[in-house]
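**Q** What follows is a set of structures to go through.
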Structure 1
Amino acid sequence: LWFDEPLNDCVKLICSRSGSDYFDAIHLSNIVAGMEGFLPEGGAKNVARRDGMGTTVLSAVTTIGRIPDYYFQAVGSGTGAIAAWEANLRFIADGRFGTNKMKLMVSQNAPFVPLFDAWKANSRAMLPLDENLARKQVEEIDAKVLSNRKPPYPIAGGLFDALTDSGGDVLVATNEQARAAAKLFEETEGTDIHPASAVATATLIEFAQSRKIGKDDLIMLNITGGGEDRFKAEKKLYYLKPDIVFEIDPDAELVKENVKKLF
């Protein structure tokens, strides 16, 4: 991890070894969050977290003056898209920005596409996915943050409900498509974007080229991360290396014992 200023030595970093994925990191964090002195952040079920993510929609709508017709964002868990949907519903209840319900157009980075597979199968439940195959697929994708194997898709008020209610869809972009989109974005807008943002941009480009979007439709593209290359070029960086690197699916008691020693 990198930072633009030194950290206090009370900050500790643990991680899963190379070859693990986003879900392995979540599993490790859940073990630690169950220890005395730690609190779980809550993930998608944390309403404050969702409200924070939804501020992108609040900002866009109050700036534009009306609710968009389409909302494009890359997703791993889908929490950001759920937050966007909830913000949209609040705007409709408010009434000052119209009654439009924007279509959630969420995207994944091929070949890791479990949300796409479940949605296209019209399945509320996630489809079976071999964890070793999933880890192999995650190694192949550029947008590692989009690799949650167990997202809040099937739960009430989760991504399946948000997509269904909004008339949305799940789209897919390859690494090559995402890289081309990132290059175009930097040439056009003057800044680099993260791989996940590039995935969303690539699916918007493909969707627009298919002429599925009306000429006068209003589109919101959520660039969830960017400017890192420029930031690093302009700042002195301080790096934090892991204090402990755990095996995939480690013994819970072993994790707790070693984490206690850090403090």
Structure 2
Amino acid sequence: MALFFDVDGTIIWYKPGADVDATVATAVPSPAVAEAFHALRQRGHHPFICTGRSLTLVSDKLLSLDVDGLVTADGACVSVGGEVVSDEVVPAELLIDVARRAYEADSLIMFEGSRACVTLVPKGMDYKNAMGVGVVHSVEEFTGMGELCFSKFVLQESDRARLMTPENRAFFDEHFEEFALGLPVYEMTLRGVNKGAGVRRVLEMLGIGPERAIAFGDSENDLSMADAVGTFVAMGNAMPGVKEVADYVTDPVEHDGVVTALQHFGLI
């Protein structure tokens, strides 16, 4: 079996009220989850991380899990056996247009790629760089970074609200897919780039049919996986719309729900 695990809210739990940005690099799966990954590999299964995080934000602790590969940036970047096999980026002219619209709306926006992340912070805005990524303060500074290789971008709810004028809404709807993450956070990828597409790429490479694949998730960006696998598992803490399409709803992440589900299906 091939198994695809979302990270945040699925194998990693944040305590209510926690500063997610400050802990994203240090939060780790529980020992029970780590042992479950090892047990899957021992039984000949193929576990993959399948996360909205870009490769640069996948911590060493996550990389130490016993996995066959990674699907990152909501499916834009796929690596199997330590080798990157696809890395789709937003065209530079579109990135610059997005940056300009965000800057003009006084909206903070973070661009993520497999090699770097950078946050465009409007001048005068108070910003705590808890994640330690690069920071620019103008569109000119953004374009002056050199080659722009970013696969997705992320907005807090308040910044998104300022950005989404009717004109901008039409622009983003034309070019991008948008996902709500359950937190007051939204992320966008190019149309056609999503976790489901990344999962299909992996299954094709492995020669495994969707009926022999399972995916686990909790947020809107996990929904595309439901159409790419034979069995979709929603966490007990998942958004209502995610639970509605699930074949099985397991325990919440704080109770090691992925372990419960793997035991339910007799995989460990």
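**Q** Using mean count of other Cβ atoms within 10 Å over residues 34-41, single out the structure from 1, 2 with the greatest value.
**A** Largest one: structure 2.
**Q** Next question. 19.0 is what came out when mean count of other Cβ atoms within 10 Å over residues 146-153 was calculated for one structure; which of 1, 2 is it?
**A** So the calculation was done on 2.
**Q** Consider the structures 1, 2: one of them gives 2.5 for distance in nm of label points 7 Å out along Cα→Cβ at positions 10 and 82 as calculated from the coordinates. Say which.
**A** Comparing all candidates, it corresponds to 2.
**Q** Which structure, out of 1, 2, was distance in nm of label points 7 Å out along Cα→Cβ at positions 106 and 122 derived from, given a value of 2.0?
**A** 1
**Q** Next up: Determine which structure produced the value -0.36, -1.09 for log10 I(q)/I(0) by the Debye sum over Cα atoms at q = 0.08, 0.14 Å⁻¹, calculated from the coordinates; the candidates are 1, 2.
**A** 1
**Q** Right, next: Output the label of whichever structure in 1, 2 has the greatest value of relative contact order in percent (Cα under 8 Å, 6 or more apart).
**A** 1
**Q** Tell me which structure, out of 1, 2, gives 1.6 once distance in nm of label points 7 Å out along Cα→Cβ at positions 50 and 74 is calculated.
**A** It must be structure 2, since only it matches.
**Q** Looking at structures 1, 2, which one was helix-only ellipticity at 222 nm (-39500 (n - 2.57) for each DSSP H run of 4 or more, over all residues; to 500) calculated from, given that it came out as -13500?
**A** Computed on structure 1.
No lab work stands behind these numbers, since they all come straight from the coordinates. These numbers were taken from a predicted model, which means no experiment stands behind them. Cβ atoms are built from the backbone, for glycine too; each structure is taken alone.
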